[in-house]
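Multiple structures follow.
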Structure I
Amino acid sequence: MTLRENSRVLVTGGTGFLGAALVRALVISGHQVRILDNNLRGKPRRLGDVQSDVELIEADIRDSDAVADACRDIDTVAHLAFINGTETFYSRPGLVLDVGVRGMLAILDGCAKHNVGSLMLMSSSEVYQRAHLVPTPEDVPLVIPDPRNPRFSYGGAKAISELLALHGHGYRPASVRIVRPHNVYGPDMGFKHVIPQLSMRIAELGENHQAGDVIPLPIRGDGRQTRAFVHVDDFTAGLLLVMERGEDSGIYHIGTREEVTIADLAHRIAAGLGHDVTLVPSELPEGETDRRCPDIGKLEALGYRPQRTLADGVTEVAGWYRDNRHLNAQTEGDLS
């Protein structure tokens with residue numbers, strides 16, 4: 001079952017960064033959208049001018065009754081509700097696992113109760129961690145390098161969610177698709193990711209330096225680690241392709257082939273903000289991945305063609321974070 005014209009879609013985590021981008025795209029495409037989010041980390045402001053066009057249910061993804069009610073009269077569930085952010089993986093691993101696994105079970109129970117025909121699960125590149133092959137295809141083994149390291153609570157919960165989505169929990173929707181985002185970035189993506197953190201740090205340091213100064217910039221690691229960053233607009237276009245054309249039980253990596261070092265990223269952000277930096281290395285937390293870049297051949301076969309280069313997109317996003325640093329002071333709700 002594909003995403004048909006004028007489908008009724010439930011988006012969990014729909015006020016989060018990726019969820020809101022999907023909601024806006026679905027509304028613009030003519031679909032009827034319902035959101036379930038507790039808004040503790042999500043922000044309704046991200047919905048922009050489509051906020052009045054959607055139904056918003058404020059509830060925890062672990063609330064099985066609320067989730068079941070949200071699944072009523074729905075054709076497709078897009079399940080994005082999760083707790084992300086590397087700092088949280090280390091500090092609250094039990095909560096990450098609880099939200100991830102119980103949320104997935106609640107979604108499957110809700111789909112069963114109301115006979116929802118299609119499920120799209122937002123997974124993560126974290127499920128395979130340190131792949132032996134880069135660019136990395138979808139069929140690499142899923143790996144938890146060390147279950148004692150809380151860092152892997154997120155990847156573990158995502159891997160469990162993939163298994164549950166594909167093999168059911170008393171009920172399996174007629175069509176299940178899984179996508180794995182790879183370092184999506186854009187304005188208002190949150191404040192606990194590498195591009196926002198570098199952007200705000202450079203902007204703050206720049207205020208205390210004269211024009212032409214080379215600013216010392218502390219970073220995690222030595223900057224040789226690589227990632228492939230995809231702009232949220234391109235990511236959302238790829239996600240819609242999967243929902244519209246993807247095969248049942250299909251797993252799709254969404255990202256770009258443009259692999260860059262963190263050092264290069266830092267210099268690009270600094271240049272976009274009108275500064276020059278010299279990097280000050282530090283130790284990486286245990287469990288960080290040295291290199292990550294997706295093989296997007298399966299998605300390209302559906303027609304996917306990223307349009308935004310990092311050189312173009314990162315300058316826009318760095319400027320957004322320079323100008324909106326005050327939003328970082330807004331506290332999140334109790335995640336317990």
Structure II
Amino acid sequence: MSSVILKDVKKTYDNKKTVINNVNLEIKDKEFVVLVGSSGCGKSTLLRMIAGLEDITSGEIYIGDKKVNNIAPKDRDIAFVFQSYALYPHMTVRENIAFGLKMRKVPKSEIDKKVAEAAERLNLGEYLDRRPKQLSGGQRQRVALGRAIVRNPKVFLMDEPLSNLDAKLRVQMRSEIKKLHEKLQTTFIYVTHDQTEALTMGDRIVVLNNGDIQQAGTPDEIYNNPQNTFVAGFIGSPQMNFINGKFLGLDENITYGIRPEKMMRSDGDIKLTVKVDISEMLGSEKIAYFNIGDQRCSAKLDADYQIGKNIELSILSSDMYKFDAATGNRI
């Protein structure tokens with residue numbers, strides 16, 4: 001079993017700054033879980049604590065049925081893929097992939113077999129005798145993945161592995177990592193600040209903010225049933241609109257949330273007239289930006305409109321989320 005369980009895990013630095021607040025989380029065997037949040041939310045610290053690269057202040061971490069609090073990283077049966085590829089520039093691809101096994105004194109015949117299998121899975125066969133400087137960014141990241149694969153670990157830990165790639169390569173590598181997870185049938189824990197990566201890759205998403213888990217659920221649950229305004233605003237692009245009830249002629253103690261794609265419904269029972277001041281063309285979609293009272297909002301619109309002109313929005317009340325204006329929690 002390669003489940004990962006965190007029980008009341010806390011991290012406080014010497015300056016008394018707490019970056020992880022009593023986190024409780026269970027990651028199932030073979031699950032692909034994405035830890036997502038803005039910079040400084042604690043997601044990478046949490047990953048490093050699971051790996052043993054960062055001490056925990058209190059709490060318990062289990063990998064499988066083994067408590068690993070006091071077990072060295074090399075003995076936790078995990079593989080860590082970093083944001084930087086961390087490849088040895090003087091070594092070939094073959095030597096980079098094999099390095100960890102060689103340090104563990106694995107027999108050469110087994111090393112050769114494992115390297116060949118990893119290279120085939122990652123389409124690196126023709127590059128085995130090249131050095132990292134002769135590879136593209138995507139190929140280097142695949143080498144880093146290959147080095148992890150040959151370990152045959154219980155758990156893969158990935159800390160923003162695609163952030164150094166361009167947009168096209170990120171899309172390609174997202175797909176490749178998902179396929180790799182399906183082939184290996186191993187537990188993956190993946191850290192990113194990119195909510196698109198989280199939605200497209202994770203079996204389950206864990207949204208973090210200021211060291212606390214705000215919500216954990218499937219991509220569908222996180223997007224369609226956010227538990228608070230932080231989750232609702234963080235997941236989705238453009239983000240959910242938040243409108244104080246008084247601007248809709250409704251309860252001003254309630255903040256109403258509505259996705260930009262739901263802002264113009266032909267059968268809407270709430271009508272609003274707004275002035276568009278910015279427009280973004282995103283291929284098949286156009287995003288209009290405007291103010292509703294003192295709230296900045298956006299809408300995905302099919303109809304033509306002009307900057308500086310008024311348009312009428314038609315909103316279906318059943319499409320709106322209700323949040324407590326004081327706490328931000330879902331009502």
- Given a computed value of 2.0 for distance in nm of label points 7 Å out along Cα→Cβ at positions 61 and 93, which structure among I, II does it belong to? I
- Where is mean count of other Cβ atoms within 10 Å over residues 21-28 largest, in which of I, II? I
- Note on the structure: From the coordinates of one of I, II, Rg and Dmax of the Cα atoms in Å, for residues 13-172 alone came out at 15.9, 46; that one is structure I
- Comparison of I, II - label where distance in nm of label points 7 Å out along Cα→Cβ at positions 85 and 309 is highest: II
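Comparing distance in nm of label points 7 Å out along Cα→Cβ at positions 53 and 157 across structures I, II, which is largest?
Values: I: 3.1; II: 0.7.
Between I, II, the highest calculated value is found for I.
Determine which structure produced the value -7500 for helix-only ellipticity at 222 nm (-39500 (n - 2.57) for each DSSP H run of 4 or more, over all residues; to 500), calculated from the coordinates; the candidates are I, II. Provide the component values of the computation, followed by the final result.
Numbers: I: -10500; II: -7500.
Traced to structure II.
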- Query: Looking at structures I, II, which one was Cα extents along the principal axes in Å calculated from, given that it came out as 73, 45, 34?
  - Reply: II
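Here, each number is a calculation from the coordinates, and none is a lab measurement. None of the values given here were measured: they were computed from a predicted structure. Cβ atoms are built from the backbone, for glycine too; each structure is taken alone.
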